[in-house]
Structure P
Amino acid sequence: MSARRLRKVVIADDEEEIRDLLAEYLQAYGWDTFRATNGLEALLHVKQQRPAAVVLDLNMPRLGGIDALKRIHAFDPSIGVVVLSAYIDDVVRQQAEALGAKAILDKPLDLARLLAALGGEAPPVPAPSRPPAAEAAIDTRPAQQRTMLVADDDPAIREMFEEFFVAKGYQVRTAVDGPAAVRELTGRAPDVVLLDIDMPGLSGVDALPTLKALAPGTAVIMVSGTTDVEVARRALAAGAFDYATKPVDLNRLLESVETAVAMGGLGL
């Protein structure tokens with residue numbers, strides 16, 4: 001195996017300036033860099049390039065946070081993952097450490113610390129990668145078999161989402177609050193949950209860890225009437241697949257939902 005291959009690194013961050021800065025810095029130290037704007041792109045690079053390392057922002061959309069780390073580790077535990085975050089609470093930090101994160105670094109980032117976490121100028125050689133498993137087929141189930149749970153305390157929002165996604169061929173169940181959403185997941189887990197953040201009682205952010213524990217293979221897309229960036233980052237770091245704000249762009253939401261379903265079909 002060539003030294004060049006051993007020095008491949010995927011840089012996954014939704015901020016272009018940070019991606020470019022990290023790529024230029026690591027290239028100067030001999031790393032072959034691959035850039036990803038979200039968790040899905042990072043996973044695809046991991047499968048295609050089999051890098052020695054991944055620099056992973058926890059707060060990205062499209063499969064950010066702990067879910068991306070979990071899937072990278074499951075695909076190849078020898079990949080060294082350095083986690084970056086402008087916000088990380090103790091629970092998420094413990095989860096990242098339990099999943100084998102090589103280092104957890106706070107933003108704004110100290111580049112020298114990043115280089116040291118990656119192994120400096122002589123990165124450690126990872127264990128030989130496993131032979132590629134047979135590629136899972138893309139999800140070919142008829143759309144009407146794809147399932148969704150809509151959890152929102154606003155009946156007008158529930159009705160709008162239900163009508164839109166039923167028209168797209170999805171089987172849609174609804175829940176009026178967080179506890180009802182949790183109860184729905186104790187039965188057959190849906191492919192996707194649309195989870196309102198601002199529900200009374202058990203909020204969407206509070207319900208998210210329980211939903212992910214009950215149905216780790218279900219993608220949770222947070223929906224909120226607030227544009228609070230900190231709330232979005234917390235949700236993404238805790239394992240949300242994506243984040244949408246009201247009034248919702250239904251076509252963009254559909255794109256996110258179908259990306260999540262396709263990833264499930266690929267086993268990502």
Structure Q
Amino acid sequence: MSTTLYRRPGVAELHPVRTRRRWNATKVVLGVSVPVGFVVLWQLSAVLEWVDPFLYPPPSRLIPGLVALWEDGKLVEATVTSVRRVILGYLLGAAGGLVVGLLMGMSRVLRAALEPFSWAWYTVPKLALLPIFLTIFGFGDTSVVVLIAATVYFFVWISVMSAVMAVPTGYREAALMLRANRWEMFRHVLLPAALPEIFVGLRISAGVSVLMLVGIEFVISDQGLGYLIEQGRTLLLLEQSYVGIVLVALIGYLFALLVKAIGRLFIRWTSDDNAIIPT
């Protein structure tokens with residue numbers, strides 16, 4: 001005698017569209033509630049003097065500082081300068097890292113020749129190269145852009161090479177059985193399989209490029225948001241420093257969000273939420 005078991009489908013299976021909309025709304029609420037809660041806690045901490053209001057000015061004091069910086073043009077000039085530098089450096093570094101990472105991921109000969117040298121240079125703190133770049137390129141945007149590009153290059157190179165090498169051997173063998181040539185192997189097997197991990201590396205590199213930008217502007221620049229933050233610290237204009245920090249965080253978030261959106265255009269078959277859908 002056999003027993004037939006029946007499984008009752010979950011809500012997500014019965015109503016996938018409704019479940020997806022509900023989860024999207026939940027994500028928005030959760031994503032907004034954390035920063036709003038942080039701002040409220042920050043304001044209360046300063047107003048109730050749980051922290052020193054001079055060292056940690058409340059958000060209500062940052063708004064007049066933001067307006068003043070906007071009206072005299074300092075904020076716009078600093079933001080435009082920083083955004084231009086980080087985009088140029090990121091594009092240069094990402095392009096180089098993509099090309100070299102793909103080539104090394106597909107070629108054992110190139111890996112054997114270039115990997116030891118590349119790893120050695122990867123471990124060198126990129127700010128240590130700043131004096132050399134200043135000697136070569138001078139005190140200007142070029143040194144900043146090249147140093148950002150050098151930093152981004154290594155992060156992208158590692159993620160791309162690792163993603164290509166991690167493509168399952170079965171995929172390659174199946175393509176060879178179908179007599180795929182090198183281009184077909186790359187176009188239809190290696191690249192689609194590696195793209196999700198490649199874009200993870202590109203998103204991480206977007207944040208790293210902003211980190212490097214601010215570090216460089218602290219040291220050598222007389223323009224940009226990093227300089228604005230450091231100037232505020234030096235002159236004890238802490239509202240100015242906090243405004244700069246908030247803008248840097250916003251730029252970094254939007255930059256990573258842009259890279260994520262571009263990635264979705266290329267990898268439509270994946271999703272951040274495809275593992276678990278709340279029911």
Structure R
Amino acid sequence: MKTTKSMKWIHTPTRTIDVGGVPFAYRELGPTGGVPVVFLHHLMAVLDDWDPRIIDGIAARRRVIAFDNRGVGASGGSVPPDVADMGRDAVAFIRARGLEKVDLLGFSLGGGVAQMVALQAPELVRRIILAGTGPRGGGGIKEINKVAVRAYVKSALTLKDARTFLFFPRDAEGRRAAKDYLARLRERTQNRDEKISLQARRAQLKAIRAAGLHAPDDLSVITQPVFVANGDNDLMVASSNSADMARRIPNARLKIYPNSGHGGVFQHHREFVPEALEFLDD
């Protein structure tokens with residue numbers, strides 16, 4: 001594997017690529033050569049919402065590519081109200097980027113998109129990390145809208161980021177983890193991504209509700225190695241959904257991080273990054 005001069009996520013420039021006539025914004029860093037890791041981000045997120053500790057940790061040994069899907073952040077077009085269409089857009093981006101084989105790391109909504117990529121274009125995918133996510137048709141997933149709305153109301157009343165309530169436990173350890181995580185997201189001070197629009201937020205919530213109501217997918221056809229990770233008390237996607245998903249994927253392993261929630265991989269990034277690298281290097 002060829003190495004390049006080390007660059008941190010907070011300094012990585014944003015590029016654009018034409019995907020079927022639509023400009024997609026993306027960033028990439030890390031060594032060249034080998035199979036790159038494509039990151040798929042969460043509900044209402046843009047490129048700047050990736051935890052720099054996770055991106056930089058993986059990029060220390062692997063090429064990392066993260067992008068704004070259709071209608072998100074600096075990418076053009078409109079967000080499709082269906083996770084399967086988001087998967088097709090992700091496949092189109094990967095192919096437009098000229099990649100023949102990738103590993104995927106999907107968090108939350110991005111984990112749902114990663115499953116769609118694996119089902120729609122299995123020949124593109126070598127290994128998959130699914131964090132803070134569950135399967136289509138999973139119990140309670142259709143209720144994420146209500147959970148998110150309550151958190152955003154609380155956010156408005158307390159002037160705190162909604163992820164404080166959605167991603168982390170409301171105890172002393174969880175509050176410290178939330179504070180540290182949000183501080184890391186502010187480390188990039190220049191050339192930040194565009195914020196997600198209200199229209200895009202609504203379309204994503206509609207897509208998640210539709211995914212919750214969808215008939216379960218046959219995950220037994222996903223034969224690639226899969227690493228499923230979550231906290232032990234996820235308020236957005238019940239931790240039991242992650243366990244159920246891991247049981248249904250033949251070659252999956254499951255890691256549940258203690259005293260953590262939806263953002264368990266961010267709260268426990270010091271443990272998650274080496275575990276993810278070990279999995280990707282197998």
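To test your reading of the models, identify which of P, Q, R gives 26.8 for mean count of other Cβ atoms within 10 Å over residues 52-59 when calculated. The partial results should precede the final answer.
Values: P: 26.8; Q: 13.4; R: 21.2.
Derived from the structure labelled P.
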Structure responsible for 3.0, with distance in nm of label points 7 Å out along Cα→Cβ at positions 76 and 100 calculated and labels P, Q, R on offer: R
Top of P, Q, R by distance in nm of label points 7 Å out along Cα→Cβ at positions 116 and 164, largest first: P
Entry that produces 7, 32, 40, 19, 2, 0 once P(r) over Cα pairs in 10 Å bins from 0, in percent is calculated, selected from P, Q, R: R
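Computed from the coordinates by the stated procedures, all read-outs in this text should not be read as laboratory data. Nothing here was measured: the structure is a model prediction, and the numbers come from that model. Cβ atoms are built from the backbone, for glycine too; each structure is taken alone.
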